[in-house]
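Pasting the structures here.
We did not get these values from a lab; they are worked out from the coordinates using the rules stated. Fair warning: this is a prediction, and the values are worked out from it, not measured in the lab. Cβ atoms are built from the backbone, for glycine too; each structure is taken alone.
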Structure P
Amino acid sequence: MAIPHGRLSPTASRVLWAMSHRFHETLPDFGKSVAIDSTDIKAWSNGGKHKGRSDKDAGWCVKTNTEGNKKYTWGYKVHILADTRYELPIAIDVTAGNVHDSRRATPLLRQGRYATNHFWPKHVIMDAAYSSDKTRDHVRRCYPEAVAVIDPNPGHKRAMAAWNAEAAVIYRRRTAIERVNSRLKAHRRLDSVRVRGLRKVAVHAMLSVMVLQAQALASGSRQSVRRVAV
C-alpha cells in the first residue's frame, strides 16, 4: 500500500522539504551525491489477523542478510533519499512492508525537486533492488548531468556490461545512507512505532527525520553538521 507522499501529511512534508531547501542554501555541494535506500520498521501489532490487534495497512517485509538468511518483519518500509557527503535526509516516503523498493525511487527523486529547485544531483546511488531500465531512464531524463550508479542485477546484462571501476568507487558512498538509517533507529526512535495505520506511521517517520534535520541546522556550521551526522 502506498499513498502519494504529499497527501500523507501535507504540513509535515512542507516542513521537511523546507529544511532540505535550507541545507541546499547553506551547505556546499549538498545534494550533489545522493543515495536511495529503504529500512523496515515494525508495526505496533502482529502479522496474525486473529491474534491481538493488527494493522491493516502494514505488510510483510522480507530482506536477506549478509549470511543469506531471510528476515521477516510485519510493518512498514521507510524509503529515504539522503545526501552521502553530509549524511542527511532530503526526502522520505513510507509504504507497507511488502512494497518493492524499486517502485519508490522515482517518487523520492521527484520529492527532491519539490523540496528545492537546487536539486541537481551528479550521482544517484542505489543497490541492486533498484536495478531497472525504468529507474535509470528516469534519472537520465530528469537529471541530464546525473549518473545513475546502481549496483546491477546479474540478470540485467546491459547494466552489467556498463559497470566499471569508477562506478564501483562511487558506489562505496552508499554506506552513508545505511548509517543514516541506523542513526534514525538508534537515536531518533524511528523503529519505536506506537501508532497504527499508514498515515500515522508516516508522520512518526517524518518527525524522526525532521528532528535529525533540525539538529543539523541548529549546529550552525559545516563542521558541526558533519559532527551531527557522525
Structure Q
Amino acid sequence: MKSSITGTIVNVKTIRKSVSTQQELVQVDTTDILFVASGAFTALDRIVGRRLDKKTLGLGVRSGTQRITDDDKLEATVSKKRDYLLRQADQGDLITFGIVPELVGRFPVIVPFHSLDKDMLIRVLTEPSNSLLAQKKLEFAMDGADLSFSSDALDEIAALAIERKTGARALRSIVEKVLLEAKFMVPGSDIECVHVTKECVTGKADCMYTKRAQQATG
C-alpha cells in the first residue's frame, strides 16, 4: 500500500464480463493519483486532549478545560469540544492512534470534519434533490398520497440523530420508523395526505391522515 501511494505500477484485475471469461490484469501507474484516506477515528479527540494537557504547565497543574468529561451532558457541548480537539490533531496523534508512521507520513495534509449540528442535519434531510424526504414523498406519491413534515418534526428528527452520535446515517432509520405504519396504511386506501408532527417522531401520536372526500352517488 505504501508504494502505491507514493507512486508505482500496480496490476489491477478487470471485472469479468461473464463466468466463462477470465480476469485480465491491467497495469496502472499510481504516480498521478490523489489518495484520500478517511475514517471515524473514534477516540482520537481523547488522544489529542491528553497531549494538549501535558503541554499545559503551571504549578504542576494540568488544564483539562478542553477535554470531554463526564460532566459534559449536552451533546452540543461535547461536539464543540470534540471539534476543537480534532482541529489540533497532528501526525503524531495518528501514530498514537495506531497507524504506522510510514503510512502517516505519506498523508501530509490532515483535514478534520466538524460535527453536524441540528441545522445541518435538517438541510441534509430537505435540500438535496434526492434527499431522504424527497425519496419518501415520491414513494407516497406513487400510492396517490402527499407526505408532509412540520418544522418541529424535522427539528426532533435532527435532535434524535444527534443523540445517536452516528451523524446523518441515523436520519434514515428514524424516518423509516416514523413512517412505518403509514407505509402500510396508504396503499389501496382513500388517504390523500400524510402529515408528520413532532408527536409522531417522539412516538406520542400517530401520523395525521387526510382522506379523500366521498363523492355522492345516485
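Data for the structure
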{"read-out": "When FRET efficiency 1/(1 + (r/R0)^6) of positions 113 and 209 (r between Cβ atoms, R0 = 41 Å, to 0.05) is computed for each of P, Q, the largest belongs to", "value": "P"}
{"read-out": "Which of P, Q leads on FRET efficiency 1/(1 + (r/R0)^6) of positions 161 and 193 (r between Cβ atoms, R0 = 25 Å, to 0.05), largest value", "value": "Q"}
{"read-out": "For 13 (relative contact order in percent (Cα under 8 Å, 6 or more apart), calculated) the corresponding structure among P, Q", "value": "Q"}
{"read-out": "Origin of the value 21.3, where mean projected area of the Cα convex hull in nm² was derived from one of P, Q", "value": "Q"}
{"read-out": "When distance in nm of label points 7 Å out along Cα→Cβ at positions 169 and 201 is computed for each of P, Q, the largest belongs to", "value": "P"}
